[in-house]
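Pasting the structures in now, so scroll down.
Nothing in this text is a laboratory measurement; each read-out follows from the coordinates by a stated rule. What you see is a predicted model; the values in this text were computed from it and never measured. Cβ atoms are built from the backbone, for glycine too; each structure is taken alone.
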Structure I
Amino acid sequence: MSDEQNHGRMLQLTAQIVSAHLGNNNVASEALPALINSVYASLSGAGHVAAEPVRPEPAVPVKKSVFAEYIICLEDGKKLKMLKRHLATSYDLTPEQYRARWGLASDYPMVAPNYAARRSELAKTIGLGRKPAAAPMPKPVAAPVKRGRKPKA
């Protein structure tokens, strides 16, 4: 259909829908132009398909974003040891949202591997993550033998 025929058809459908609505509902005369505009806009936009959002390009390739000493943020290319806080403050993203946005695996690290190993070793040396050692059972102390009453003579 040509644009003129399409426009005429949209006006005709708008008139039918608005008249059917007015026949069954009470509408204030001031609200009538807004109703007509909203129906026409809805009909005009009904045939259009929303464009698929374009996936952004990462600052560096995903395979080259994880190094032993740092991780490179795919959003801006910054070298960081911990990515989670940077994402939250700069981009308002959680690690899950970041992974979904860039199509990363659920085990993609948010901390540089050497930094994580160093922190883990530190935690182990100070004893975090272990249950406290059970105190050895005290040896039973022999109670002094009590003597009974002295017998009466």
Structure II
Amino acid sequence: MNRKCSSEIEYWSADERCFGCYEDVRCFAETIHRVLVDLQSGTLTAPTGQAEYYIAHFAPQIWWCHFDFFKRDYTLVTYHRGINGTQKTAAEMDEIFANENVPAEQRAYIRTELLKGKSRHSTRGSKDVERVMSQIMKDPYILDILRRMYFHDFIEFGFR
């Protein structure tokens, strides 16, 4: 979480960033949870600024693209981990695209991009992510907030 927050230096002052929580993961989790609950209940109807930004980054995936209504029309792709995980994911996506008659040239481009590795703004494996994950895993209260926020994502998408 902190990496996402620290990258917004040009948008918000240090006092404002991450809802003013600094590096306090518990504070950020409580605040984003409250924002999401307010949005879902209709208390927050037109989020702007930080709320809008963090909703886009932290809202449950099932909230997007009218998932509940259209889920029967989606093909879900598993993002495989471990050795050859990216290759497995790329092969699965290529098969889906081939079945939908996406031209081979476009499929090759997509495969090449997928196999390049992390994007320039990826935070996976960073010290910030390790620190935040450590805070989360040591705090049952934060874990409970995250469980409540993402429970249905875990069910729908088979996350572990």
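Just checking, which of I, II has the largest value of mean projected area of the Cα convex hull in nm²? Write down the numbers at each step before the final one.
Numbers: I: 29.3; II: 11.5.
Structure I comes out on top.
Here is a follow-up. Ranked on relative contact order in percent (Cα under 8 Å, 6 or more apart), which label among I, II comes first with the largest value?
Largest value of relative contact order in percent (Cα under 8 Å, 6 or more apart): II.
Identify the structure, out of I, II, from whose coordinates helix-only ellipticity at 222 nm (-39500 (n - 2.57) for each DSSP H run of 4 or more, over all residues; to 500) was calculated to give -17500.
Computing helix-only ellipticity at 222 nm (-39500 (n - 2.57) for each DSSP H run of 4 or more, over all residues; to 500) on every structure in I, II gives -17500 only for II.
So FRET efficiency 1/(1 + (r/R0)^6) of positions 106 and 130 (r between Cβ atoms, R0 = 25 Å, to 0.05), computed for just one structure, reads 0.10; which one of I, II is that?
For FRET efficiency 1/(1 + (r/R0)^6) of positions 106 and 130 (r between Cβ atoms, R0 = 25 Å, to 0.05), the value 0.10 is produced by structure II.
Right, next: Using mean count of other Cβ atoms within 10 Å over residues 26-33 for the comparison, can you identify which of I, II gives the largest number?
On the way: I: 8.6; II: 19.0.
Going through I, II one by one, mean count of other Cβ atoms within 10 Å over residues 26-33 peaks for structure II.
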